[in-house]
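Listed below are the structures to be examined.
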Structure 1
């Protein structure tokens with residue numbers, strides 16, 4: 001099975017496990033990411049970077065890189081909880097913003113979501129649909145970030161990583177609907193290593209895959225395997241194209257696990273592609 005990842009992996013030297021987690025690799029990714037954000041802002045002629053903080057390592061790292069790239073005075077953050085269960089991670093997100101010294105606002109999205117559901121309830125199915133609600137929240141958060149960016153001549157910085165992209169644990173036009181995604185080429189294990197490199201708190205570095213505001217959205221939680229093992233499988237099978245049996249033997253897992261992860265990648269390929277458009281007719285066809 002051939003899977004086109006769309007987003008290429010970060011191009012740096014790798015360790016024997018195939019992942020870019022060595023000090024040299026982290027240092028290279030660190031500099032590339034910082035320069036990438038600085039160049040993005042300059043090329044766009046924009047004035048600031050806008051980030052959403054969700055209490056997770058990816059968002060905290062993206063905000064940190066943004067500050068390093070353009071300075072704290074040109075970065076704005078938003079913390080956007082919707083439910084009481086989001087309170088702890090919202091406080092973590094606010095603490096990250098305070099530590100970085102960036103301007104930040106807290107937006108309570110539950111009233112917005114409730115009004116949205118009430119408006120479309122008669123024509124769009126049950127309001128309690130969990131998948132639809134989770135996706136709507138992700139898109140509402142991105143809409144808020146873009147409103148702020150439009151109003152302040154800014155660019156939206158997303159936090160999705162390569163593990164999320166390949167496994168489809170992101171919402172189309174939600175977490176990936178940003179102007180730039182500095183971590184999209186990095187597996188979650190590499191994101192954690194880079195977070196250690198820049199000095200983020202340990203409790204953020206070891207948090208579970210996916211966003212804390214969307215618990216249960218990562219398929220990794222349904223497997224009895226850690227994120228690093230998943231990343232090593234994805235690296236060997238998807239990026240390097242090694243055979244299933246070879247990957248399983250190299251890593252010491254069952255071939256069925258490799259096949260399951262590959263299947264998830266294939267089923268969620270639509271999340272990594274741009275919108276489909278009609279193909280132009282062949283001018284030589286009758």
Structure 2
């Protein structure tokens with residue numbers, strides 16, 4: 001997500017804020033090596049997990065899973081806000097965070113970040129623990145703000161039960177969270193926005209685990225509802241497929257792109273503000 005920030009010195013020189021997510025193994029960061037023969041000086045931070053989600057306007061349900069054949073000493077979702085120096089407010093529930101690192105105590109906590117013209121609220125929903133220590137914490141890393149949601153942190157370990165297909169496989173672990181964005185001008189402070197988000201009815205349901213027998217699904221359902229706004233996502237944890245996605249308007253299916261500056265249609269004819277765009281034929 002990109003959002004507007006204001007420059008103290010020059011309004012026309014303000015750089016947008018950027019929020020993005022990654023699933024990261026072994027606490028990697030920009031410029032780290034990814035394998036024994038990696039000799040690059042890359043500044044990339046690849047996503048090492050698998051992601052499924054559903055979004056409607058300013059709200060989203062997000063679900064990560066660590067990779068199959070997992071071998072690591074840490075596995076976590078990282079929610080990243082660029083330029084910590086431009087973060088104005090950090091809240092965990094009704095407590096303002098003034099020092100980092102800061103612990104997020106429970107899955108019922110609401111984390112609110114205020115920067116530029118927006119508030120962003122994150123509500124952890126489900127976190128499959130692969131060990132006893134699966135912390136949730138806000139940290140500073142190379143000048144950015146990071147919310148870390150761990151599935152595993154401990155000694156280097158190979159998770160042989162996650163080999164798929166395999167006799168001990170019971171489906172993918174999950175790291176699920178809800179995200180909502182609001183305009184800062186509409187709220188007294190981040191705690192007020194967080195209180196509104198906390199009024200959402202969240203539900204997570206998953207079928208009982210079973211060992212893999214080359215057939216059968218293990219559905220998990222994630223929902224968020226407040227007033228007339230609804231989001232829902234159903235996933236098969238065995239095959240890691242999205243079975244259903246829906247909003248208050250019904251099942252989503254695979255909708256065409258429709259945005260202020262772009263629109264997608266399948267018949268080749270578009271109308272934008274009653275004007276017919278010119279079609280340019282291209283050949284490669």
Original post:
The value -0.80 for log10 I(q)/I(0) by the Debye sum over Cα atoms at q = 0.15 Å⁻¹, for residues 152-255 alone was derived from one model only; which of 1, 2 is it?
Top reply: 2
Original post:
When you work out percent of Cα pairs over 28 Å apart for each of the structures 1, 2, which one comes out largest?
Top reply: 2
Subject >> For helix-only ellipticity at 222 nm (-39500 (n - 2.57) for each DSSP H run of 4 or more, over all residues; to 500) computed as -1000, the structure of 1, 2 it came from >> reply: 2
Original post:
If relative contact order in percent (Cα under 8 Å, 6 or more apart) is computed to be 16, which of 1, 2 is the source?
Top reply: 2
Original post:
Which structure, out of 1, 2, was mean count of other Cβ atoms within 10 Å over residues 160-167 calculated from, if the result is 26.2?
Top reply: 1
**OP:** Work out which structure the value 0.5 belongs to, where distance in nm of label points 7 Å out along Cα→Cβ at positions 96 and 200 was derived from one of 1, 2.
**Re:** 1
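Rule-based calculations on the coordinates, nothing more; no lab input. Quantities reported herein were computed from a predicted structural model and do not represent experimental measurements. Cβ atoms are built from the backbone, for glycine too; each structure is taken alone.
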